[in-house]
1. The value 42, 19, 11 for semi-axes √(5λ) of the Cα gyration tensor in Å was derived from one model only; which of 1, 2 is it?
2. Given a value of 20 for relative contact order in percent (Cα under 8 Å, 6 or more apart), calculated from one of 1, 2, which structure does it belong to?
3. State the single structure among 1, 2 that was used to calculate distance in nm of label points 7 Å out along Cα→Cβ at positions 4 and 68, giving 6.1.
4. For FRET efficiency 1/(1 + (r/R0)^6) of positions 60 and 92 (r between Cβ atoms, R0 = 30 Å, to 0.05), which of 1, 2 scores largest?
5. From 1, 2, which structure was helix-only ellipticity at 222 nm (-39500 (n - 2.57) for each DSSP H run of 4 or more, over all residues; to 500) = -28500 calculated on?
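FYI, it's all coordinate maths here, none of it is from the lab. Everything numeric in this text was worked out from a predicted model, so none of it was measured. Cβ atoms are built from the backbone, for glycine too; each structure is taken alone.
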Structure 1
Amino acid sequence: MSTKLTLLMLVLFVFASPIFAQAQTTPANNLHWVAVTAGFSMAIASGLCGLAQARAVAAAAEGMARNPSASAAIRFALLLGLVLIESLVLYTLVSMLLKVV
């Protein structure tokens, strides 16, 4: 069953690929949309990273409360996770600045 489904999806992707071909437009016409979408991408990335950081801190606090002897390992994993979550926002900021400026 999964082999038939995989082949069907492959055939659909092959036949649907001309849909994604678009005519070339001048960059001056779409310059304002680049700034708008860059702002939306930064807002979405910041909001989701804030939610992820809140969940990570809550889970770490709960883990430290349940097992105080493992608090050093939990704290290290928390800091590493927070750094990786925050890097998503920084990468989005850099890509936004490269596109807009």
Structure 2
Amino acid sequence: MQAWLFQHAGNGSNSDYQGAIWWLTNSSEALTPGAQSLLNTVAGLTLTPNEFTNVTIWQPDLSQSQTWTNGQPQDFMSGTPTPEPTTLLALGSGVLGIAVRLRRKR
């Protein structure tokens, strides 16, 4: 659920997404109506682990409680960026150009 919310949160500035993700790890927090709506949406989905291979959840060392926020450990999420087609085209063109140049030298 966290990964789905993370992928759909856009730039992360939507407090409803942030609240819903936070609630999943610390259910003592109060939910806004928007965050509750997002959790209801996710609960109704059929999710598979393969959908989220590009999302990593970083969890703190549980023995380091002095670094927690308000006495609670805080998870962090990151996504692996997918290269754009034009980036792959530029990379492929560069590799092809190097191969042609090396072949001409022989």
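1. Answer by label: 2.
2. 2
3. The read-out was computed on structure 1.
4. Comparing 1, 2, the top value of FRET efficiency 1/(1 + (r/R0)^6) of positions 60 and 92 (r between Cβ atoms, R0 = 30 Å, to 0.05) belongs to 1.
5. 1
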